[in-house]
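Q: In the part that follows, the structures are each spelled out as structure tokens.
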Structure 1
């Protein structure tokens with residue numbers, strides 16, 4: 001049984017990079033972007049999520065990586 005993209009079901013067309021809390025759901029604890037097989041998003045929305053996370057990192061709202069050895 002194929003899973004349906006959660007964002008397609010909610011009819012979301014554009015993902016805003018300033019919504020940090022929503023973007024954190026698509027990241028690992030280490031700061032990596034989750035793959036499609038883990039998020040169950042369609043290719044269109046996975047690309048938008050990845051682009052938004054990268055924009056958020058560049059803007060300084062999210063870290064590029066998380067340092068565990070402090």
Structure 2
């Protein structure tokens with residue numbers, strides 16, 4: 001990649017490389033700045049607490065977003 005988060009170019013590169021627009025992307029990160037940047041570009045972004053049970057957090061959020069049951 002030619003950019004790092006939270007540079008908007010990093011998110012644009014992900015969209016371009018995956019072929020998915022921001023509104024189709026569910027993004028997880030532990031940094032507030034990265035989550036805010038993703039949200040500002042139309043992504044669904046959720047912050048994870050890296051000091052907690054990340055797997056449980058991810059599973060709960062995936063369920064909340066209807067990705068898994």
Structure 3
């Protein structure tokens with residue numbers, strides 16, 4: 001668990017901005033959608049907003065997460 005609700009978004013942006021980590025695949029698993037009521041899955045891949053390769057809610061089925069990984 002990260003200290004702030006949006007810390008994961010900030011971490012993803014920092015990883016993408018760093019030349020050493022910019023090519024690492026990022027799969028985010030979060031409960032932020034439940035807390036905010038917003039659908040972040042549709043924003044996955046938007047480089048300036050949510051630069052991750054995939055986004056999952058903590059309530060998603062483990063099988064679907066494993067298929068993506």
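Computed from the coordinates by the stated procedures, all read-outs in this text should not be read as laboratory data. Model, not experiment: these values are computed from the prediction. Cβ atoms are built from the backbone, for glycine too; each structure is taken alone.
Q: Among the shown structures 1, 2, 3, from which was the value 4.1 of distance in nm of label points 7 Å out along Cα→Cβ at positions 16 and 56 calculated?
A: This value belongs to structure 2.
Q: Can I ask one more? Please state which of the structures 1, 2, 3 yields 23 when relative contact order in percent (Cα under 8 Å, 6 or more apart) is computed from it.
A: Among 1, 2, 3, the structure yielding 23 for relative contact order in percent (Cα under 8 Å, 6 or more apart) is 2.
Q: If helix-only ellipticity at 222 nm (-39500 (n - 2.57) for each DSSP H run of 4 or more, over all residues; to 500) is computed to be -9000, which of 1, 2, 3 is the source?
A: 3
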